[in-house]
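Next up, some structures in C-alpha cells.
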Structure P
Amino acid sequence: MARLTLFFILVGGLLVACRQDGTPVQVTPADISVAEGTPEAENVAADSTELPAPTPEPSPTITPTPVPPKDLVVCVGGEPESLYMYGDQTAPAVAIRQALYESPYTSRGYAYQPLALEKLPSLADDDARLETIEVSEGDVVLSAGQEVGPLTRGMEVLNSGGEWVVFDGSPVSMNRLVVDFEFKPLVWSDGTPVTAEDSVFSFRLAGDRAAPILDEQVRYTADYEAIDERTVRWTGLPGYLDTAYATRVWTPLPSHQLADIPAAKLPAADEVARMPLSFGAFVVDSWAEGKSIRLVPNPYYYRSAEGLPYLDSLTFRFLTPGNTTLPDGYEGCNIITDDVLSFDALPDIDEAADAGSLVEHVAAAGVMEQIVFGVDSAAAYEADHPQWFRDARVRQAVTQCTDRQAMVDKLVFGRTMVMDTFIPDDHPLHPDDAEQWAYDPAAANALLDEVGMVDNDGDGIREEIGSTVPFTVTLGTNAGSVLRQQINEMVRDDLVECGIQVNPYTQEAGTWFAPGPGGTVFGRRFDMAQFAWLNRVQPDCSLYLTENIPGPLVDGFNGWQGVNVSGWSNEAYDAACRAALSLLPGQPGYDDAHQEAMRIFAQELPAMPLFTRMRLAATTPDVLNFALEAGQPSPLWNAFELDLDLGGS
C-alpha cells in the first residue's frame, strides 16, 4: 500500500531524475507510462525513495478586478423647485418622484398594470363593484352634463338602469362605484411600514385648498377610507361611471412624519420639498443647488431581497432643454429625458446612434393633433362668415385634399401614423372598419363638384353655392407653436389644388383658448382651428357630444364651458356615445358602443384627425431596462429596474 501511494505521488508531481551520465532531467507524469502492479512500477517506486523531496512552487496570487459602482446619470430639463407630491408638477420633479414613490399602477399598451398595488381591482374580481343607491334632492351627484353638485329638479342624471332621466323631485335610483385597493408591504425609508392611512392622509392633502396643485379627482369622490392596514376603499359619486376606476388610489405620504405640519406649510417644508421619506427604490442623498440631485438605494425597499434596485446611485443632472440639437452639457448623461430633447433633435440622435454613442427611444406623447371644422359657429361669428363646413362632404373633401402622410413624414420624421378617428389606430378599441380618407385630390374635387361649389370665374378658387363668394377660409392656431404653424402652412398649400384658399393666422394662447363667448376656440369663432386633445387610455367620445357644445344656456347648451367647439350635432353619435358612457370597461356592450361612435365620427369628420405627437429620449448603449412608454407620466416610471451593463463584471 505504501508503494502504491508513493507511485501516485510520483505521477502527480514534478520529479527530478538523473541520466546515466549524471545530467539532471525533468520528469512529468506524461513521461511515466508503467502500469500499476508491474515490477517496473515497483522498481520506479523503490528508486524514488532515494530522491530528495521536491520543493513546491509558490501558488500565484489572484487579485480580483474591482467592480466599478453602477452610478447612472439622468439628465432632465431643469431643476425642480420642490419634490412635494402636490407641488411642483414639472417633468424633472415628476421623474425624481418616480424613483422615490413607486406608483400604485402604471400604463402600457393602452391598459393599466399594478406596481405598488397587489393587483388592479376589477368588476370580474368583485374588488370593484357597482352599488345601487337611492338619491334625493340635495344629494351630491354627477349630472349628465358632467357637473358635480346637489341634485335639483330638472337635472338630467343616469339612473341605475342605464337610462338618462330628468329629476322631478321623486327619489331616483343611481349607481355608484366602490373600489378596493390593496398596497404591497411597502416600508418608508426610516423603517416605518406604509399603511392605508398614509394613502388617506395623501388624499386629504390632494384635496386641500392650500395645495399648490388641486387634484380634480377628489371632486368626484364620495368617500376614501382605510379598511385595514394595507387596503383603502374609494367610493365615487352617484352617476360617476369612471372608466379609469382602477386608478382612483392616492400615492401614500408619511402621516407619522407630516401629520402635525399644517397643510399650508407643507409645500415649503424640507420634509417633503427637499429630503422626503420614500418607500420607492431610492432616497435622496444630496442636493447640489443648480447642478444635481443624487439618490441612493432605499435600505427598506420592499423588493430589496430581489436585488433591486440594481444601481448604486441615481443622479439627476439639470440641463437646459435643446431645440433642434443635442443640449449643451449632455456628455456624461446616461439618460437624456424627453423634456430635454425636442423631437426636432431626432436627426442628431440618429447620427449619434449610427456612431454607436447613443440609443434612440421614441414613443407617442398622448397628444392628438387635429383641425376642427367650424361646423356650426356661434351666432356672433356666423353673422359675418359663411358656414362652409355644415355639409359633411365638404369636410371629407378637405380631408382628402390634405396630405397628412406628408405631414407625418416631414414634421415627425415618419415615426407615427395618420389617424382616422379620435384615438390612434393601434388602440385595441379602434374599429377596423372605420372610414379612412386617404390623400386623393381628384376624389376631393369630385366631392366639391357634387356639393355645388365650383369655380365660376376661373380664378382657381371655388365659390359658395349659388353666389360669387370665394371659398376662402381662415385656419388659426396658437402663437408660439412652430409645429402647428408648419401644419397650417402645409394645409394651405395642399388645399390650393382643390380650389380652396386658406389664410393661416396665429393668436396668443390666452386669447386663442379663452372661455366663450369671447375666446376664439371655446367661443366657436373660427372657420378651421388647429389644436390638440389629449389621448387617454379609454376613448373620450364626450368631446363631440351635442350637450358639450359651448354656447349660451338659452340655446339649450350647458354654457360656455363645453368642449365640442365644432358645434357638430349628430343624434346617432350621441346615442352611441351615451351608451358607451353608461357602461364600464368589461361590461357587455362597452366596446361595441365606443366603436360605433368612432365609426360615425370617422364618416362625418367634425374634425380632421392628423397624428399623435411623439416623445424622444436617448440613452447610452450601456443602459439596461429603459422603457419610454406612451401614457407614462415619466420615462423614469421603472427606476427600480434601471441598470448599467459594466461589460460583464
Structure Q
Amino acid sequence: MLAFEGSLRGAEDAPANSLVVRVRLFDADGAPVDDRPGGLSFSEAAGLYFYPLKSAVPGGFQRTLARPDRVAQVELSLQVWTREGELSFETAGLAAWAMPAPPPRTAPPPARDRGLSAKKLATADRALLRDTRRRISESLSAWRRPLYPEDAAWMDAVAPLVIERTADAGLARKLVRRWLKAGRVSDAARFVDLTEDPHTRRELGRRDLAEQAAAHVGRRARRFSQRAPGVLYLLHNSLPFHSGGYAARAHGLLQGFRRAGWETFAVARPGYPSDRADGAEPPQAAYDIDGVTYRFLRQDVSVEQADQPGYVEAYAEAVLDAVPHERIGVVQAASFYYNAFAGRIVADRLGVPLVYEMRGLEWFTRGSQEPRWLDSEQAATMRELELRAAHAADLVFAITGALRDWLVENGVPARKLALLPNGCTADRFKPREKNTALARTLGFSRSFVVGYIGSVVFYEGVELIVEAVRRAREASGQDIRFLLVGDGAGMASVQRAIAAHGGERFVVATGRVPHDQVEDYYSVIDAMVLARTDLPVCQVISPLKPVEAMAMGKPLITSDVAAIKEMIDASGGGLLYPAGDAEALAGRILEMAASEPLRRELSARGRAWAIEARDWDALAADALADIRARLFKDAE
C-alpha cells in the first residue's frame, strides 16, 4: 500500500480545488511507471494528482492507495491552481508525505509521454519551479519562528531541492536562518558556501572547538606550588560597560579577593565590548573602579567569529601579553566556556591551576525559552562545551547546589566541585527608612506594597505577580499594590497582563531607574516577590536579587524553584509557594500583609543570613580557602 500523510492548510476562503498534489511513480531503475493507483485523479496535462484540501481529514489529508508492485519511488510536487486571485497558505500547516526513500539515480527519469511535447513539459516544469520557489519564499518570510522538522517537513523536503536547482542565495538564507533558530546546524551547513552565512560558520566553528575540547575529558588532577597571591580573573562582560548581575558578582568577588590580601587582574575577553549589540570600542585599555582595575584586550576579534578555536588561541595570547606572569597564582575564568578554554591555555603556560566559575549556562537559558531546541544538534554542542570546560578545569565553582548536582549527573567528578553562591555587598544593601516622599509620588501612602526590582525577562514570572495581586485584592478588599522597577525583553508580555487584569489600578511600573536610586525603591516595598517559573534555567541558576533584598531587610515571597528554595531554606527569610500557582502566591501575599510580626521575623532572619553567609568578602575568602586546600601542595 502507498501512504500519503500530512497536513496542509490554504486560506480560509480558498476553493477546495485550488491546491493540487501531483504524483509521479518510478521503478527501481528510475523509469516512470504508467499504472494508475485507485483513488488518484488523472489528466493528460497534470498526470496523476489529488486535491488535499478536499480531504475529509480536518486540517489536512491522509490517503492509502493500492500501489503497484513495481513502484519503488514516489515523487510528490505541489501546485497551486486558482482562477480567483492568489492563494496563500500557512507554513505552520505544512507537513511531510510519507514515501519510500528514492534510490540513487545518476540522471532524472525521462519525461512521461502523455501526449505533451518535450517543449510543453519543460515549460510546465519551469512554471511549477517558479511558482514553488515563490510560495516557499512567501512562506519563509511569514514564518518568523524556529523551523523544526515537525513544523514543516514539506518545506524541508521541497525547499532544498528548489534551492539546489536555482542557486537562489536569498531563499537559502531565509531557510538557513530558520533552521539555525531550531539548532539545525548540519542542515544549515548544506548551503554555507551559497549563503556565506556567518552564523552558520560560527556554529561549525563551535563544533570544531567542542571536538578539540573532548581531549579534556578525564583530565588528571594535580597539585601546584603556590607562586604568588594573585588572581587572574577572565570575564565575559564587566564594569564599566555593563552593570547587571554578571558584572556585579564579579566586582563583589574581586573586591573580596583584594580585601583577603590577593592581588587581582580582571581581564575581559577579546572583542568586548565592541562585539556587543550596544557596544563600542573602549576609549581606554583599563579602568580603575573601587580599587579594581579592569583590562580590555584587542577588539579586532569576536566571540561570534567563525574560527572558534582560533578565537580561544588569540584570547590566551592576548591575556599573556597583558598581565605580569610572575604575579599570577591562579586563573579563575567565569562563565562561559571560551573563558575556561582560554584560561586553560594561560594556566598551563604559567604553571598555575585553572578554576572555572560556572554561574550561568546559555544552554539552560535558551532551552528554557524554546524546549524543543534542547533536542537539537546546536544544543548538544553547547551542552558538551560547558561540560568539557568543567572537565578542563582543576576546580569548578558552581553557583548553586542544583548546578553542582547537574554537573555530577553529567560526569564531572564530584571531587573537583565546590560552591561559590551569589552574594551581596552588605555595607551597601542594608535596611533604610522608608522614603516617604517617593512613596507619596508613587501613590503608596496607605498601601501594602509588594515589589519586583530587576530585569523583566520571560522566566521571571512577573505576569503571575500581576494576577496574584489582583486575586489578593479581590479576596481581601485590601489596598495591595505592586511596584515593578525594571525593564527588559519580557515587558510587552507584562503590559498585556496588566491590561488583562485591570492592573492600571494597582500596578506602578517605573521602568529602569538610576543605579544609585535602587535602594530608595526597595525602601517603599513591604515584601519582595520573586515568581521565577518552573524552567530548567530557574531550577539551576540563581539570581542576585534574593540576597540583596534580604540584606536590605525585606521579607521574601518566592516560587519553590530549587536555586532559590535552597536560599530560603538556609536563611528562613521568606515564604515559598508552588511555582506557577497564582492562587497560592495570592495566599502568601495575604499572609504577609496580615502579619507585621511575621514580616519582622522574616526580615531579621534574612538580614542576619545575608550578612553572615553571603557577604562578598566572606564568599571570596571561602573561595580562596577552597583553592588553597584543593589545589596547592603546601595545603596537603
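A short reminder: the numbers here are calculations on the coordinates, not readings from a lab. Only a predicted model underlies this, so the values are computations on that prediction, with no experimental measurement involved. Cβ atoms are built from the backbone, for glycine too; each structure is taken alone.
Highest-scoring entry among P, Q, by Kirkwood radius over Cα pairs in Å, is P. If distance in nm of label points 7 Å out along Cα→Cβ at positions 377 and 465 is computed to be 1.8, which of P, Q is the source? The read-out comes from structure P.
When helix-only ellipticity at 222 nm (-39500 (n - 2.57) for each DSSP H run of 4 or more, over all residues; to 500) is computed across structures P, Q, the figure -12500 traces back to Q.
A value of 4.5 was computed for distance in nm of label points 7 Å out along Cα→Cβ at positions 345 and 593; which of P, Q is the source structure? Derived from the structure labelled P. Taking relative contact order in percent (Cα under 8 Å, 6 or more apart) as the criterion, the highest value among P, Q goes to P.
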